Structure I
Amino acid sequence: MTKICFNFIAVFALWTPLLTYGECIGDRAAEKSYSVYIVPQTAISKLYSDWTPLLEHLGKRSNQCFDLIVPSTIPAFEKQLFSGKEDFAFVNPYHAVMAFKAHQYTPLIADGKNKLDGLIVVRADSKINELKQLNHSKIAFPAPNAFAASLLIRSFLMQEGITFEPIYVKSHKNVYWSVMAGDVPAGGGVNNTFFREPDEIKDRLRILYKTPMFMPHPFVANPRVPSKVQRAVKDAFLSMKNDPALTEILNNVQIPDPITVDYRKDYMPIEKLRLEKYAVRIDNQ
């Protein structure tokens, strides 16, 4: 997995100026580089182009150097996270719960502007107007353990007695395209990715159902990262929202308003949802 990620970085560096100096992003005078893994909700190339400038500013403000890695799929990301490989990671809320239980990963910041809710989308011209019409249908999801886009929606449909065949298509964008193309009658996504799609995609889709809202994706730290480094990174994130020049950069990574988050207050409530019964074991993916 690591080889694939580094190979991608090497290729990406050829056409992205910020990566021409190698794997280190941020303060290149820092003593060591910390890995930052990003959950691949959308196109990998876009995630690299969005997160590289963010980490550049974050690194310079915190005097740290980062090695940006975007695994090819969400299950591949999960395997790395739950093995404790990442120093820092941008994870979905259920990943935050699983990573805390497995290795005590600590949530540092998350977006305070937009809560996260899951969506079921259908084509704009679809005759499906009620969830019960999805009974015995194929439904696209980005990955088995995607939080609001998959776990929440699947758990709700199953509790409602709706039988369906899950089709996992690797990313949120692929879900929207699969529904738009008519490959499946419906798909699971989230507000933070759906409303960032171009109008030509949103206009051809319709939201059929929304889940309750939760605290969005946190930026988490492995407990082996020194506490002073964790504090420096968190403080740097929080300071960035006060710089108007960084508004677009923060918005691009879905953290327009970084705020401090706490596991017990913000993510432990997810444990009560008992989503583990709907999750897929990482070693089976």
Structure II
Amino acid sequence: MLRGRLGLETARIPHADRHGLLWLSRGALTVRDGTLRFERQSGPDADSALDAGEYGIPFQSLSMILLGPGSTVSHDALRLMARHNTTLVAVGEDGVRCYTGPPLPPDTSDVARRQMRAWGDPTGSRITIARKMYALRLGEVLPHTDLNTLRGIEGARMKRTYQNLAQRYGINWRGRRYDRANPLAADIPNQAINHASVAVTTAAVIAVTALGAIPQLGFIHEHSGEAFALDIADLFRDTVLLPAAFQSAGDIARNPTLDIERHTRRTTGEMLRTERVIPKMIDRIKTLFQDVPPGESL
């Protein structure tokens, strides 16, 4: 009777990945007979493999539901998920936008405590985490322990990365230029990088939220309220963000009628989905802090 009430024997939606993230879109998230249900209103499309129909959601084993465009959620569904500590996040197509993430805590504070412990040691663990991040990006552990020196080395290598990708995608590259006061003044490749950056940073926000990490405590970025999410997004700058941006810029050069923001967002979103970037981000965060002791619990 308990299994029937929870709807587990009829749950046909597999977890999106082993981290307990479930992606839903174009449907209604409601509660019926004490069971969380999702009624899919249309057939499969690029962002979902679900057919039209009603599905039972095993929410007790989920850490987060990512609700995409074309969806609604009932008050009863919010109440039920809050009671069982299942977070609901409203996202754009493929997770390229994050509209809201309720501050429901994860099951454990382990990641946050490890992050805080590392961040609070500026000459020890904090620079160690920063060096790990650069090693993941650059493919080698640099001997330097000064953050400004590491930033300078990364900046020089990024210039070569820009040039190589521009050559690969047939882009006329005149350098990275971005005026925060007038972002539309940038050329098409730079605008594409800006839009792809927003999308990948949003994916990082989702990963940080899923683990209960602290977004403000970055190890390379320092002043932004999303500093740690920016750190994580940069881990995928060379492999996801820039290829998506330059591919989009090349597409627009061949077809100027395409909208730069929309096309770049969709190109980046497809890469986020096919490369399973958010689960990889979660794994990277865990790897970064695995050697940091969480400290004693009171």
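We did not get these values from a lab; they are worked out from the coordinates using the rules stated. On a predicted model such as this, the values are computed, not experimentally measured, just so you know. Cβ atoms are built from the backbone, for glycine too; each structure is taken alone.
For this structure, a couple of remarks:
- Look at Kirkwood radius over Cα pairs in Å for each of I, II: the largest one is in II.
- Source structure (of I, II) for helix-only ellipticity at 222 nm (-39500 (n - 2.57) for each DSSP H run of 4 or more, over all residues; to 500), computed value -9500: I
- Read-out distance in nm of label points 7 Å out along Cα→Cβ at positions 91 and 195, computed value 2.0, structure in I, II: II
- With relative contact order in percent (Cα under 8 Å, 6 or more apart) computed over the structures I, II, the top value is the one for I, the highest of the group.
- For distance in nm of label points 7 Å out along Cα→Cβ at positions 123 and 219 computed as 4.1, the structure of I, II it came from: I
- When distance in nm of label points 7 Å out along Cα→Cβ at positions 35 and 51 is computed for each of I, II, the largest belongs to: II
- Structure from which 4.4 was derived, distance in nm of label points 7 Å out along Cα→Cβ at positions 131 and 227, options I, II: I
- Highest-scoring entry among I, II, by FRET efficiency 1/(1 + (r/R0)^6) of positions 27 and 83 (r between Cβ atoms, R0 = 25 Å, to 0.05), is II.
- Per FRET efficiency 1/(1 + (r/R0)^6) of positions 67 and 147 (r between Cβ atoms, R0 = 41 Å, to 0.05), the highest-valued of structures I, II: I
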